[in-house]
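Derivation of every value follows stated rules applied to the coordinates shown; laboratory data play no part. For clarity, every value in this text was computed on a predicted model and none was experimentally measured. Cβ atoms are built from the backbone, for glycine too; each structure is taken alone.
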Structure P
Amino acid sequence: MKTVLVTGAAGFLGGYVVRHFAEEGWRVVGIDQIPAREIRPGPMVYREMPLPGPALASLLQEFAPEVCVHCAGCASVGLSLEQPVEDFRGNAALVFEILEALRQNTPQCRFLLLSSAAVYGDPETLPVTEEHPIRPLSPYGYHKRQAELICEEYAAIYSVPAASVRIFSAYGSGLRRQVIWDICHRVLRDGKLELHGTGLESRDFIHASDIARGLHLLATKAPCTGEIYNLATGREVTIAELAARLLSALDCEAQPVFDGAATPGNPKNWRADISRIAALGFRPAISLEGGLAEVAGWCRQQLASSPISVA
């Protein structure tokens, strides 16, 4: 049985990755800073531990994972603008520490970095290929790019197998932030919907289950020589269209109102070219329609049982 180490296993994407690898027959070792009693660890060996830290070397020696999927780190454009030092530590510096631990203890372990489309900034052309110029709009985007370069460094100089995965707009049940959650929350709480922007902004939304499937594919088929992959659906959806679909799924007749204000650090339009990962066999399995219906039902259930204020 192969072993995968999942950092940030208690987080949104980490949870999906844990479940998918377990379903594929892997032994899953998950680590996070959240106590096990506060989460549902799922089918894995769970260790509560800070990253970076000396306990990581012991864990690597104990379990000798074949793959490490790095889901831990900071994940907020807004907070990166306010706290760039913390974002650097949680993204670029943390990746360096983990790769160095792998080099010293399990140098053949394949490392998959969850990077972000934020490295592209506002693309010049769509769809965005992996060769598109890098022009981040936030410290978060810059630090993700720095983390990618660290992966490239360790692959080139130390032969640690590593690849970076630029995830576009992730969504799914369990995510209590970002635009889909905000839309559902505001509509269900207030019966109306006011959003930033013009509505013409667009994203390439990919369900977390498809992200986990893509990561499993890369864990088994990617060369891991420092290369980069876009992970998305290749479908562009405007925020106005997204809102309309969610309102329909929620059976709500409210009309979205956009204030026209731009949000600092956020690009206007995204659509990914996914031909590189598709060449390895990746195809998105969850349609936007089906995924939004699932999330709308989950949000309704969550807000009915425990109302939560919008952040």
Structure Q
Amino acid sequence: MGVDPAVEDALARLARLARAQNGALGWDQLRLHLTPDAIRARVARGALFHVFYKAYTVADPALLTYGREAAALLSLGPTAVLSHGTAAALWRIAEPGTSEIDVTLPGRQARPRPGIRLHRVPGLDPADIRIHSGLRLTSPARTLIDMAAHVRPWELESAFGEARAKRLIHDGALIASLTRLPRNHTGASIVRRLLRSEPGSTYTRSKAERRVRRLMTEAELPQPLVNARRHGFTLDFLWPEERLVLEVDGVGTHGDRLAFERDRRRDQVLAAFGYTVIRVTWDQLCAEPLAVVVRIAQALARRAA
């Protein structure tokens, strides 16, 4: 007996839709083409995988790049967006955390879903929403603000460093996102304090990169990697073979206790893994370039010996 053309057409439509949705399908989408019994039969024989309430994937979600994330959004409806740690991982500014998926749901309540961590907010401005890899998620700026109160200071600093290195944020975007938030937002005060303590740090990093590269060229020293990721930190400059790190501290971090503690923790972790860390200030890089070059050259020679 041949396959019913109508059934074949319906399955083809669902396959195209699943490809556009990272392998995920919602119950209402399936019901447009299949009966409830047909859906249950496909789950029973492994042609569909039930992931969350009223959300499925067409293959084992562990084998799909963003299958669980897409299913989480379908489960919670068209206003839901990925946020917090999940959004940070998608933007590649933080390592994936727990297996739970962070979803912000504006303006309404929803029953809890095992495997989904819900964040309910009165509303979410369209300016704070992006589409990335076919998924709705919070913008990089809003993501950092949301996660600020839920991670340790060094993790937040690392995420900020990654976002700035990838040119996903600048101070203007952060300030604009902050103005769209209620004053009592838990992460907003933390980010406001960071902006006060590190004004213009986005631009200082790029200026420091150009200056260090020029100094290395003039001194005929090897060029470092810039914004390399090691042991959970984004490093300003790294000579990987010599395991030498150069960190340039901007003026905004002087006297800031949080920055001081964060930098000491970073240095201790790197030292435990066998790295030598040289810290200079932006002022030293500009006013004492020869001294900075000599210190780098001496450290490179010692590490290479």
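Which structure, out of P, Q, was relative contact order in percent (Cα under 8 Å, 6 or more apart) derived from, given a value of 18? Walk me through the intermediate numbers first.
On the way: P: 18; Q: 10.
That value comes from structure P.
Taking -12000 as the value of helix-only ellipticity at 222 nm (-39500 (n - 2.57) for each DSSP H run of 4 or more, over all residues; to 500) derived from one of the structures shown (P, Q), identify that structure. Don't skip to the answer; put the middle values down first.
On the way: P: -12000; Q: -14000.
Of the options listed, only P reproduces it.
With distance in nm of label points 7 Å out along Cα→Cβ at positions 61 and 181 coming out at 3.8, pick the structure among P, Q it was computed from.
On the way: P: 3.8; Q: 2.8.
Label of the source structure: P.
Matching task: 2.3 is the computed value of distance in nm of label points 7 Å out along Cα→Cβ at positions 149 and 173. Pick the structure from P, Q.
It was calculated from structure Q.
Any idea which of P, Q comes out highest on mean count of other Cβ atoms within 10 Å over residues 29-36?
Numbers: P: 18.8; Q: 15.2.
Biggest value here belongs to P.
Of the structures labelled P, Q, which one yields 25.2 when mean count of other Cβ atoms within 10 Å over residues 5-12 is computed from its coordinates?
Numbers: P: 25.2; Q: 11.6.
Answer by label: P.
Kindly point out which one of P, Q the value -0.35, -0.94, -1.10 was derived from, the read-out being log10 I(q)/I(0) by the Debye sum over Cα atoms at q = 0.08, 0.13, 0.14 Å⁻¹.
Details: P: -0.35, -0.94, -1.10; Q: -0.48, -0.94, -1.02.
Here the read-out was taken from P.
Looking just at distance in nm of label points 7 Å out along Cα→Cβ at positions 13 and 285, which of the labels P, Q belongs to the structure with the highest value?
Details: P: 1.9; Q: 5.8.
Comparing P, Q, the top value of distance in nm of label points 7 Å out along Cα→Cβ at positions 13 and 285 belongs to Q.
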